[in-house]
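*Asks:* Next up: the structures, one after another.
All of the numbers you see were taken from the coordinates with simple rules; none came from a lab. Keep in mind that this is a model prediction, so the values were computed, not measured. Cβ atoms are built from the backbone, for glycine too; each structure is taken alone.
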Structure 1
Amino acid sequence: MKKIAFLLILAVIVMASCTPKKETPREIKSYTIEQFYKNTSIGGGSFSPDESKLLLTSNESGIYNIYEYPIDGSEPKQVTNFEDRSVFGIGYFPEDERFLFSSDNNGDEINHIFMQDTAGVTTDITPWEGAKSSFYGWARDKKSFFFTSNKRDERFFDLYEMDIASMEATLVYQNEKGFSIGSISKNKRFVALVQSITTSNSEMFLYDRETEETKHISEHEGDATFNPQFFDLKNEYLYFLTDEGGEFTYLSRYNIGSGAKEKVWEADWDVWYAYESYNSKYRIIGVNEDAKTKVYVFNLADGTSVEMPAFEDGDIKSISVSKSEKLVKMSVGASTSPNNIYVYNLETKELKKLTDTLNPEINEEDLVAGKVIRYKSFDGLDIPAILYKPHQADTGKVPALVWVHGGPGGQSRVSYFSLIQYLVNHGYAIIAVNNRGSSGYGKTFFKMDNQKHGDVDLKDCIYAKKYMQKTGWVDESKIGIIGGSYGGYMVMAALCFTPEEFDVGVNIFGVTNWLRTLKSIPPYWESFRKALYDELGDPNTADSVRLYNISPVFHADKVTKPLMVLQGANDPRVLQVESDEIVEAVKANGVPVEYVLFPDEGHGFVKKENEIKGYGQILTFLDQYLK
């Protein structure tokens with residue numbers, strides 16, 4: 001009996017040791033809005049003439065200023081010290097350490113180009129009041145740079161050349177037809193031009209400065225877009241992106257002498273940029289691969305692919321090659337970390353990390369990586385989206401938000417956004433929808449919402465909600481909708497036209513009156529006006545009836561759910577009056593409304609103190625009315 005008892009006890013011990021232990025869920029730390037906006041947003045990247053440092057733009061100071069980062073990894077130096085407005089670096093001069101930068105007036109989008117000399121003195125070199133100027137590249141001879149400005153005619157952008165010795169500008173191309181300026185040949189003779197017909201159709205032209213002739217070089221059948229990228233060193237070819245004859249954009253080239261076009265490179269996704277290094281040793285191609293950027297580098301001498309460093313914690317978003325073609329600046333990021341800047345030596349294979357943009361108070365493991373998913377919409381169409389499942393969903397059901405990108409025609413991508421991570425960190429699931437009409441999924445998908453806004457695109461958002469309700473870890477009765485610009489319009493369309501579908505709405509500078517918005521577009525959008533009207537409707541025609549019907553401000557009496565609105569007073573795209581009126585109209589329903597207005601912001605918020613205030617209030621609002 002004793003032996004039997006011993007064996008039974010032994011068996012119990014063995015079974016107990018073989019039974020897997022339940023792991024205690026790791027405690028997830030919640031972070032404040034201030035901690036999330038201690039992260040640094042950094043971008044740009046121009047090598048100095050001696051390639052010893054990079055000129056980068058960073059918001060470390062609270063707004064965007066310009067910094068010099070030595071490529072040996074030593075301490076960076078802040079070289080602009082603006083406190084009242086953000087500035088964005090363009091690049092060093094070709095042979096000295098003067099540099100150019102761009103800035104507007106607190107979000108009004110009337111950008112000027114400024115020069116800062118080596119003594120720190122800043123000069124506005126495009127000082128024309130009310131005129132918008134944009135940098136277009138340094139001349140190959142290092143004696144000038146090109147830029148566009150609408151100072152002659154507020155509707156159209158002319159092309160100018162600025163002599164960097166005299167700082168005097170000369171008119172290169174007078175734009176009378178509303179073309180967009182594309183690439184400029186290395187010998188300065190040719191200028192590639194684009195004419196927008198619709199958002200899915202355009203034409204490309206070549207202007208010859210010697211003969212003053214403009215040649216149509218994109219004759220095609222059906223809808224196709226054309227986007228000039230660069231001319232080759234011998235000025236024989238124009239390389240451009242097009243989707244002619246296919247669903248996705250690919251790299252092609254035009255032979256200036258013969259007029260022949262040929263396909264150069266393609267993928268199963270959109271190629272969205274291509275360029276060559278200074279002496280054409282390398283060709284760099286960026287592909288929009290299912291909401292992520294895939295970068296390819298080719299050695300043109302033998303056509304082989306150049307292997308770039310791999311990163312466990314992120315993807316290469318973009319690269320630029322130094323003039324010596326020895327160094328590469330890389331921007332690397334993930335959905336759980338802001339982009340960081342690395343420098344890679346192509347000869348020695350040495351890799352240097354120059355920035356640490358994630359606030360060290362934040363443990364990246366507490367954040368959530370976005371996952372690309374697809375769900376079926378009302379008509380069976382597959383809709384791509386980025387899903388963020390909060391850690392809190394492992395222990396109970398959580399509230400959720402349908403996130404709608406800007407546009408129309410934009411795209412939610414697998415990249416870092418502090419507001420998304422802040423909300424997910426505090427227990428909100430987010431599905432960032434790429435509804436029909438979004439870019440990146442072929443031109444058929446892109447055109448599916450034309451003149452159907454507030455209808456099929458809204459249904460895609462509603463079916464995103466239905467998808468979330470079926471996950472098993474989302475609280476089916478607590479799902480809201482949030483978005484900015486066009487996404488803000490979708491928020492208001494949802495609350496007005498399907499008032500019982502979502503429990504709350506957060507509208508970030510969203511369109512509410514299409515009739516007014518389309519009539520009040522900035523004059524410098526003139527070249528794109530017809531394309532915009534083709535997609536949305538012409539407010540000066542019978543389309544006005546439909547535009548009235550899909551404008552939330554005229555149907556605000558239907559809103560029954562709590563609403564939050566954020567707006568920049570200087571916004572030239574979605575005027576402040578759009579938000580003023582919708583707030584007043586919804587308040588008349590006795591519905592809770594919160595309105596956050598920033599007097600020093602435009603179409604997008606760039607000052608950290610405003611982001612902290614506005615985005616922090618979003619969580620407070622959601623905790624009160626959704627969670």
Structure 2
Amino acid sequence: MNHGFIKIAAASPRVIVADCASNAKEIIAAAKSAAEAGVRLLVLPELSVTGYTCGDLFGQKKLLDAAEASLLSIADATADLDMLICVGFPLRERAKLYNCAAVLHRGAILGVVPKTAIPNYGEFYEARNFTPASADLSETISVGGRRVPFGTDLLFQCAGMEDFTVGVEICEDLWVPEPPSTRYALEGATLLCNLSASDETVGKAAYRRQLVSSHAARLVAGYIYADAGCGESTTDMVFAGHDLICENGGLLAESKPFADASPMIVSEIDVQRLVSERARMTTFGQRPLTCRVIPFDMEIAETTLTRVFPRSPFVPEDASDRTERCEAILSMQSYGLRKRLEHAHAKTAVIGISGGLDSCLALLVSVRAMDLLNRPRTDIIAVTMPCFGTTKRTRSNAEILCERLGVSFRCVDIKEAVNQHFADIGHDPDVRDVTYENSQARERTQVIMDIANETGGLVIGTGDLSELALGWATYNGDHMSMYGVNGSVPKTLVRHVVRYFADTAGDRALSDVLYDILDTPVSPELLPADDKGEIAQKTEDLVGPYELHDFFLYYFVRCSFPPEKIERLANHVFAGVYDADTIHKWLKTFVRRFFIQQFKRSCLPDGPKVGSLTLSPRGDWRMPSDASWDSWN
């Protein structure tokens with residue numbers, strides 16, 4: 001539960017229809033198994049104490065008495081488990097029968113929630129036996145001589161951890177136009193439980209999965225769905241035990257339908273993240289609290305993480321999804337640039353091309369934009385500006401790339417201009433400090449700005465999102481442009497977009513040069529090459545691996561996680577890749593640089609937002625340039 005992670009389970013124990021004592025034993029065994037796994041919330045299927053398919057046996061007093069006795073035995077047998085357990089059972093109240101969910105904790109029945117939507121169609125004849133919940137229900141009900149809260153207005157909340165708030169609904173309640181869970185979420189429930197007995201038909205598993213995940217996304221909630229399975233009567237229906245755990249649209253765990261063994265799925269839902277997401281969404285409304293909040297005490301301890309977090313959160317893991325993402329990004333970048341070129345009546349697009357990844361992507365985007373405008377690619381002026389650190393490899397790649405793309409190409413050697421600048425300001429060129437490096441970057445920007453003026457064009461910025469986060473740009477150097485097409489594309493994703501272009505280029509020579517650019521170490525090339533003429537200045541040696549920084553960036557900005565939570569996730573995700581000390585070192589670097597380099601982001605040029613995260617001062621990220629990072633250190 002530390003850092004907001006709640007370990008969740010959905011289970012479908014084998015049932016024997018109408019044998020409550022045997023079913024209680026299966027439920028108790030499932031609860032104890034879940035407790036051994038550290039589960040804090042266990043959801044079981046609809047009417048799991050009796051079996052869903054009892055039919056008119058639900059009218060038998062003997063079955064109902066056995067169900068009540070078995071529920072009490074489950075409560076007593078789990079009294080030593082620090083876990084919420086949601087159990088389905090039938091309950092009589094004033095000559096009416098209700099299909100209910102009992103919420104248990106440490107031997108106590110915290111409350112009973114009746115089903116609202118009682119179906120009466122197809123194979124479902126629940127209305128023959130059960131009464132739907134209504135507004136005139138008693139506020140409490142007697143179960144085994146104990147008065148417990150009763151109704152569809154119950155929320156179960158952990159004392160001292162309000163983010164851990166649970167709402168419960170039953171099967172068909174989810175399928176109606178306005179499920180009870182909508183109300184629960186709007187009144188603060190982060191975890192929504194569904195005790196279900198959904199029969200299996202062709203195509204229903206896919207629909208069920210889509211329904212649960214989309215509902216969790218719409219309510220920005222965790223949704224736990226436990227389905228009836230093995231042992232139910234197959235007189236007219238079959239049940240598959242298709243259990244699901246979703247978080248805000250993402251599927252965390254799913255049981256295989258028709259598993260031979262009694263399935264149990266386990267994962268962790270991050271309720272802190274859900275609350276943070278809701279807080280940033282002004283469209284996520286809140287209702288006045290009309291539900292009764294039922295408190296429970298639970299020890300807050302570290303949750304062992306088993307769920308999978310992507311190592312590259314900006315990059316889809318599935319190859320087809322990744323291809324679709326890359327094409328979408330190229331389209332958004334190029335359509336954005338097309339509009340700007342058209343609106344500004346720009347005669348040219350001017351790009352400083354280095355032979356590196358970022359300028360390569362900016363050039364590819366510019367080519368697409370010119371194609372969209374039905375203008376010749378020669379209206380793109382790619383300028384390479386070799387200086388002290390330029391290597392033969394990058395210079396050659398820049399030339400070949402421009403040739404294969406059919407753009408105009410210029411080479412402006414800036415060594416003499418930079419040396420003259422050193423002389424003008426009295427800087428010793430043997431002192432290879434920040435002045436030595438940044439003078440080159442600013443000279444390059446001056447050159448392409450002047451060429452843009454000369455040709456009536458716009459300078460296209462090449463810097464990416466990761467560099468903006470770290471402030472890894474020379475102020476008024478590569479930091480500045482007239483339209484920055486890469487400003488919301490992180491470094492880890494830039495690589496995949498360029499690779500996608502290479503894979504689909506249809507030009508072997510173009511693909512080969514793109515692949516070589518992909519294999520070139522990331523470098524500003526501001527310091528002289530080594531004795532072998534290879535790149536000596538490697539960015540990731542100086543500021544840290546970009547795969548770590550993009551991971552930090554996503555969870556810091558997109559999810560608003562504190563550094564200690566990010567560090568925990570990084571140690572979990574990158575175990576065996578980076579040791580804990582390395583992760584700690586680069587995370588501190590990220591936080592420090594993110595804060596002190598905000599002034600560079602406060603005056604960024606325009607550029608299209610292509611993903612869920614941008615650092616534009618006019619968009620998703622507004623931060624004072626003088627904010628202290630002491631509390632995050």
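*Asks:* One of 1, 2 was used to calculate mean count of other Cβ atoms within 10 Å over residues 424-431, giving 24.4; which?
*Replies:* Label of the originating structure: 1.
*Asks:* Turning to a different aspect of this structure: Using the calculated result -0.80, -0.89, -1.33 for log10 I(q)/I(0) by the Debye sum over Cα atoms at q = 0.15, 0.16, 0.22 Å⁻¹, for residues 240-367 alone, pick out the matching structure from 1, 2.
*Replies:* Answer by label: 1.
*Asks:* Assign the value 5.0, calculated as distance in nm of label points 7 Å out along Cα→Cβ at positions 280 and 520, to the correct structure from 1, 2.
*Replies:* 1
*Asks:* If helix-only ellipticity at 222 nm (-39500 (n - 2.57) for each DSSP H run of 4 or more, over all residues; to 500) computes to -11500, which of 1, 2 did it come from?
*Replies:* Corresponding structure: 2.
*Asks:* Tell me which structure, out of 1, 2, gives 61, 24, 20 once semi-axes √(5λ) of the Cα gyration tensor in Å is calculated.
*Replies:* 2
*Asks:* Match the computed value 9.7 of distance in nm of label points 7 Å out along Cα→Cβ at positions 128 and 416 to one of the structures 1, 2, and report its label.
*Replies:* Comparing all candidates, it corresponds to 2.
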